[in-house]
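Structures for review follow.
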Structure 1
């Protein structure tokens with residue numbers, strides 16, 4: 001089980017990562033590009049911006065923890081993360097993939 005504080009700590013551990021706010025919930029950026037958010041759609045969730053292929057992999061590995069966001073965002077790789085269902089290592093891997101995508 002992962003807490004919002006764990007999500008925040010991991011997201012901010014990546015080089016150049018900073019926390020801001022977007023639509024009344026925290027987001028995490030690198031090079032001014034969002035790679036993760038916290039508290040969307042509610043406090044039980046986070047979101048990571050993956051490549052669609054990565055999204056498929058994470059969902060296959062842990063379907064109880066990952067699901068695509070609704071609509072076009074989800075088809076483009078935005079992936080919801082259920083905090084109480086994801087372990088820290090899997091979350092760190094997903095955040096790292098999202099961070100690398102936005103660093104490119």
Structure 2
């Protein structure tokens with residue numbers, strides 16, 4: 001018997017807010033914190049918490065710096081994060097198509 005594709009879903013990425021964050025970052029090389037926050041429509045604290053989870057999993061890299069005198073945070077998907085996102089999307093497609101392999 002072939003394993004159902006749901007077993008290939010990534011538990012870290014599957015949460016709706018984290019999925020939205022990863023999807024937003026998948027379309028760019030890097031994005032600043034505020035851009036991602038606004039795109040995903042969540043608060044700073046909610047984004048910070050979700051980014052910590054994604055960073056701990058090795059899916060997102062965080063770079064801190066400044067623009068002028070203002071602190072700035074940039075986010076990017078790591079290679080591991082991009083690969084995990086692609087596998088997760090593949091599993092979702094297979095489920096949606098009714099595939100079992």
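Coordinate-derived values only; no laboratory data. Treat the numbers as computed from the prediction; the structure is a model and nothing was measured. Cβ atoms are built from the backbone, for glycine too; each structure is taken alone.
Which of 1, 2 yields 20.4 for mean count of other Cβ atoms within 10 Å over residues 47-54, as computed?
Matching structure: 1.
If relative contact order in percent (Cα under 8 Å, 6 or more apart) is computed to be 30, which of 1, 2 is the source?
Numbers: 1: 30; 2: 40.
Label of the source structure: 1.
Check the numbers for Kirkwood radius over Cα pairs in Å across 1, 2 and tell me which is largest.
2
Suppose helix-only ellipticity at 222 nm (-39500 (n - 2.57) for each DSSP H run of 4 or more, over all residues; to 500) works out to -16500; of 1, 2, which structure was it derived from?
2
If FRET efficiency 1/(1 + (r/R0)^6) of positions 31 and 63 (r between Cβ atoms, R0 = 30 Å, to 0.05) comes out at 0.45 when worked out from the coordinates, which of 1, 2 was used?
Details: 1: 0.45; 2: 1.00.
The correct label is 1.
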